[in-house]
Structure I
Amino acid sequence: MKFSIESNRFPLFHPAGLDDVKDPCPVFDGRMWHMFGSGGTVTLEAWNIFHATATALEGPWTQQDLISLPVEGSGVAAPGVIFDGGLFHMFIQTEFMKPGGRCAHLVSYDGFDWQAQTEALCALPGTGEDGLYDPHPAVIGGAKYLVYSGMPQFASVPQPDVYLARSRSGTWYGPWDRLGKIVDHDDIPHHNARGQADYEWGIEGPQLVELPDGRVLLNATCFLPNGPRGSRQRVFLAIADRVEGPYRTLGPVLHPQNAGENGHSTMLFLEDKLVVMYQCRSAETGHRWRYGILRGTIGIDTARAMAEAA
């Protein structure tokens, strides 16, 4: 059984003055939607923090000034943001294709001006978290979590898996207890395997959402084992009875109509619909990254049937 897509709009808009936009994270503050992401160019892997606002998810979106964060690093990008208690909380990586790195925590009252807080997590040299990136906050069972990609030491290409941490204080300020790896390469059969001759990349862009029946839905990005490079990246879903797993994949949810690929996304449940804001590049956009939005259904019974059939 497949995830049922009811609508899919791509591209959502074309950014002004930027080659690419990636890592979309829409957040509602009770009055308007804010889109946070990475804006820049894949040509040089140079990124700033993208920001746009709208009264509806489909737009029209008003592009705001790029956000200047008081955070240092060579790969400050991919913000994971949540609005809670009248504050925006942003968790963001400081490095990307390098070992090391931190998960920085910032807060804002309006989504425009940000103040740095105590860092949430840092890499653990010589472990499966020798480097970390793509953090995203989640509330599961009333507890506050950070889900992120962690990668072991590598010689040429990073091979990240999905890791989890829980706030000991029950607030977004931590401290954070590491719960370890929750999704490994071997758990996702439609993902390229370690040791594959033409291995491309690992599992990244993870996000968690609690379902009404208490189970947990994972949204992340895999890389298919076959096909030319530039066509393998896919958004996929997985489900678990507990936030720590084990997770059972529901498979990729969206395949580009034209030559291209899609990836890092944020999912929301609105009015019983699953909404996925994703990044995609295709022939339609000159293979530049743009945002898209799809709405569909994945009812509780449907999700269970999909998991049992996986």
Structure II
Amino acid sequence: MRISSTYKILHLLYLLTNGQCTKNDIVDDFKKLGININKPSINKYIERLQKNHLAIETLKEKNENLYKFNQEVPFLAFSEKEMQVIGDIKKLLVAQKNYNNIRKTMRLFYKFAIHIKDEATRADFIDFGYYSTLNWQLIRKLEQHCKTKDVIEIDYILPQGENRYIKIHVDNLRVEDWSDRIYLYGMFENATQFSRLPVDRIFLVKQVIRENVCFDLPANILEYKISNKMYEEIDLDYKEKIISQDDKYTFIQRPIEDDFYLIQRLLYFCPDLHYVSDERIKKLLKEKLQIVKASYDN
């Protein structure tokens, strides 16, 4: 994946705002992100920052140069073209479905925003759409509950606008393949399947009912088979695994986690879908197909 120079410059500036760095420090930090950067490029990026009215101080220590951003520099300016590239960076981050990377980048952007004089540019700079509307303090709290697998009670805002208290045994937070929203995954009381709730509808964690509760469930695995013709036309997603293949069919296995996405996935395979192992999923699929058929009949 190609990483734009603007992204590299912004990350370099982020490093310099957090303390003194040698070029070797900068190279090593970029490597942790899976990005290769050479020392001549670092020189070029520092010069570009300085031309943008940012004072990057150079200090001598033994045989090495140390670089640091002067925090007292008042204003940061971006050209219209650079703002377009920054907008592309945001879209790239959202497309990667990794909300932690988005959160880190948002922190970086908010840190720099105070140095942008133009109000319209500043507002555009820190606008991350949906992610700018989230309660990140609440998300950090939910992350901790997921880490310890707690049973919690949440105050949840229904689509109709009403509030409801919901007890849920939490497991993880993630962005699904089909959506840019962050979801809380877990199990409701007396349930045998995982469910999900969008975190933007969670108002607060009302109480912790039980801490450190293990999930004691049989493996929720779905098996299905599709024609080889269909298999040749699709790309498997990262959760799907081929378990066998014969002259006519490809047999696939995946975890049962998100009913909505799973049903949409199976509908995509129709009419080349020939077997579904789980009776509950089969029933949901038939109900959806009946709705589709009725809409065509009408």
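One of I, II was used to compute helix-only ellipticity at 222 nm (-39500 (n - 2.57) for each DSSP H run of 4 or more, over all residues; to 500), and the result was -1000. Which label is that?
Only one of I, II returns -1000 for helix-only ellipticity at 222 nm (-39500 (n - 2.57) for each DSSP H run of 4 or more, over all residues; to 500), namely I.
In terms of relative contact order in percent (Cα under 8 Å, 6 or more apart), the structure with the greatest value among I, II is I. Highest-scoring entry among I, II, by mean count of other Cβ atoms within 10 Å over residues 94-101, is I. Comparing mean count of other Cβ atoms within 10 Å over residues 118-125 across structures I, II, the highest figure comes from I. Computed over structures I, II, mean projected area of the Cα convex hull in nm² reaches its largest value in II.
One of I, II was used to compute volume of the Cα convex hull per residue in Å³, for residues 134-253 alone, and the result was 101. Which label is that? Structure of origin is I. Looking at distance in nm of label points 7 Å out along Cα→Cβ at positions 166 and 214 over structures I, II, structure II comes out largest. When distance in nm of label points 7 Å out along Cα→Cβ at positions 62 and 278 is computed for each of I, II, which one produces 3.0? Considering all the candidates, the number was obtained from I. Looking at distance in nm of label points 7 Å out along Cα→Cβ at positions 22 and 262 for structures I, II, the greatest value goes to II.
Computing mean count of other Cβ atoms within 10 Å over residues 198-205 gives 16.1 for which of I, II? The value was obtained from structure II.
Every number here is computed from the coordinates shown, using simple stated rules; none is lab data. Note that this is a predicted model, so its numbers are computed, not measured. Cβ atoms are built from the backbone, for glycine too; each structure is taken alone.
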